[in-house]
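Visitor: Next up: some structures, all given as structure tokens.
Just so you know, all these numbers are worked out from the coordinates, no wet-lab data involved. If you're wondering where the values come from, they're calculated on a predicted model, not measured in any experiment. Cβ atoms are built from the backbone, for glycine too; each structure is taken alone.
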Structure I
Amino acid sequence: GIFALAARGGVFNGGGRKTDESLDLTGCISLACLVCCLIVSLVHAGDWGVFSFKGLFFPGAGILAGLVFVRNARRSPSPLFDLKLLEIRLFVMPLVASLVLFMALFTLIFMMPFYLSLACGFSPAQTGMTMIVPFLFLIVVSPVSGSLADRLGSRGLCGAGMGCLALALFLLGGLTPEQGLLNVLLRLALAGFGTAMFISPNAAVIMGAVPADRRGIASGAVATARNLGMVMGVAISSSIFTYTFTRLAPGGGLDQFQPEMTPLFMAGFRRVMLAGAFMAGLGVFITFARGAENKACQKN
């Protein structure tokens, strides 16, 4: 962090375009409230009930925060987010696809360590080494996919990548504790390969679709979609698994896990993986529905 700060001062100092725009505090606060209320609602919906006070309060507060955010964005001279960007199809659709991809991916990231350690009996070291696999593909394949997108276009690559992730999650839903490590590694590799094929071309389309003076906002939107997808994926996975496991094992929890609970665990695990596969399948549709990028986007 210190090195990055020093590099920023030495390399980028004086290179930016100075403006008189101030920080949009109202936009920041309302967006933070919206995201917090959304996550809390997703995590606790099963425990609270839809029509309980908390079950109604937090979604209502989130909607109110969203309305404040939109109203402020329309009136503020320097809003946190420029609503005119929502008129650009090649900005909105890939952004939504990115959100969906990270939601689907983090169903896997959240549940697989539990599967490996509890159902398969892996040690923490074995679990950690196994979970490295998809991230290795992100390191190796992402630069290649970006280069291919410059030559072939991004829609096919993004759709194929999302499809690979959907297939990997569907196959993970068919795992049993008795299947060997190779079966797990192949599925994780497919998920990592698909994710890597998607991320770079999709981000390039988003950045190329917006005006140059709005790329900072676009970059922030990409980061927000990514992080929101991560937390939503974990929240949805947790809710699905908790609902399934507690219904099958009343009064039980993973902190009291016993080997005889493995079939109950696998029931919840399969539901989460299939939910992730459904999300990624929806992402394939969104990716192809956005249309092909124009020549200006490819040039940028």
Structure II
Amino acid sequence: MRNVFVYTFSILYALVVIVCLAVYWVFKSQISADFGVVFVIIMVVALPITYLLLRGSLLRERNRPESKMHEEFRTEILTNGYTEKSLGLADQVISEVKSGKKVNYVYLKDFVMYSADYQNQLKNYDKALELLNLPDAKDVRDRSIRFIDRGISLLLYLNIRMDAVCGLRDAAEAQSIKNEAHEQFGNETADPYITMLEMIDFEYQLLQEQYDAAKETVGRMLANTSPFAKEYCGKYYAAAQLCMRLNKPEEAEEYMQKAWEQVKDKSAALQQTYHMARTRFGMDEQAV
């Protein structure tokens, strides 16, 4: 969000300066001051004007009902995970969308993608795809969304969609998702893009039973030393999933132990993800 504020402030500041210069140009015959002096004054005065305009806009946005609900949802889902409260809020918004209400996709995408991920964890892949196929889901590819988060929402969407279609063993759609992901983000050289692309490749390799390739992909994720990769528990879940597929439960348990060491002192949401992964991989009968 800090980057979004900086980008938005920069654009708005430039627009304010342009407007001020246009006003100066119209009335320049009545202004005796040197242009250089006027330009400096405009640059300085434009700063507080831009700040006040942006602050006012943000305050109005935060007071909108859907914005308040989204903030409440994000707080709950990131703190406590999939709870009756977070899922209830998501169901409420999604039901409204299905009935024809328009919801800003900046907010809707989180309700949709978290709900779809939850259904994936429960292996309800059809339900996950139904959510991802909502009429407004195409907005995840909109340039304004790409501008806001530099494509992270689209990358997450493709990951969640890949998870669902692989669960349904739809090889053709999985190939299509893989192609789109690499077309959109294949030139990125930093995380989280690299790791998230590796996860998409890994899911596809498991679907195609390309286990040697999957081992190499997991190896790269485990060897990645970027700050994002170090904190990303998904690499351990991927390794454990592969081990279970290869009938190596002891090795899978070792990777899950590493994941637990990483999340045990963190939020209830991350701990819930750990337990859901164990259940999904068939490692124990522990309830979500």
Structure III
Amino acid sequence: VVLIAGSPVVGEWLYRVPAVVQAWYPGEEGGRAIADVLFGDYNPGGKLPFTWPHCEGQLPLYYNAKPSGRVYDYVNATGAPLYPFGHGLSYTKFEYSNLRVEVDKSSWTVKVSFDVENVGERDGDEVVQLYVRDAFSRIARPIRELKRFKRIHLKKGEKATVTFTLAPDDFAYYDERMRRFVEPGEFELLVGSSSEDIRLKATVAIEQELRSKPFIEAVAVRKLGGKAVIEVEVKNKGPVADLIPFKLDLDGKEIESFRIYLEPGDRRKLAFTAKAELGTHEVKATFGEASAKAVIQL
């Protein structure tokens, strides 16, 4: 059965057909492309970007969380999907082997390498997927999270090595203050062909808590008529992306307050205009745990 649709389709007929081609909305040349797949001229290698349920009663259904059992219209449905996230068939077969993991403790980056071999009778594409699971956490965490994927083409009998590098930010989540951090502990690395078809596993340990490092690089104040123009440059010097609170005070009174999302190493230039009486004024910028002051004479 060929489906022309942009989302999952459910029905009893799905259990009675030998195969389904999810063609999405293929455009004007879709007929030719679908024919190439059906007659074996092209070997498909796509994978599902969503979780495909058995029925509407399972919704919502996510690959990275266990269902609560309280589902749509009180339907008592299994938590297993019809087709899992990342699933997709091919006219050939692939084997995974030789998982290697290297941890750089100076930067807490994790290098993951493994081999993929086409052991079938056809050339084909495989989308290799790397998931991460926090094995022990202070709060309930996803059962797995997709962190890396790559589509590779292998000829019949060919073997290739795939390498992914995970940064500390790939292990982070938000704490109760809405600040991202990496909780020390063990993390499972899951390599496979889909979220449910895991072929290789390993465990790594992050031995220390990792957070962002907010830094104020400059605070400058200048006159513009009867107003003060305040310019602030901030940077995240830490290994973790974060939603960092920023606050600007003029003479001890708050005039701006918001959060800034910065990736590791990113910086942001901010500019503000404030009315002030003639005289000496103090400006204080607070960015996370960092602060800086400047003085202006109007």
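Visitor: If you work out distance in nm of label points 7 Å out along Cα→Cβ at positions 95 and 167 for I, II, III, which one comes out largest?
Guide: III
Visitor: Which of I, II, III yields 1.00 for FRET efficiency 1/(1 + (r/R0)^6) of positions 111 and 231 (r between Cβ atoms, R0 = 30 Å, to 0.05), as computed?
Guide: I
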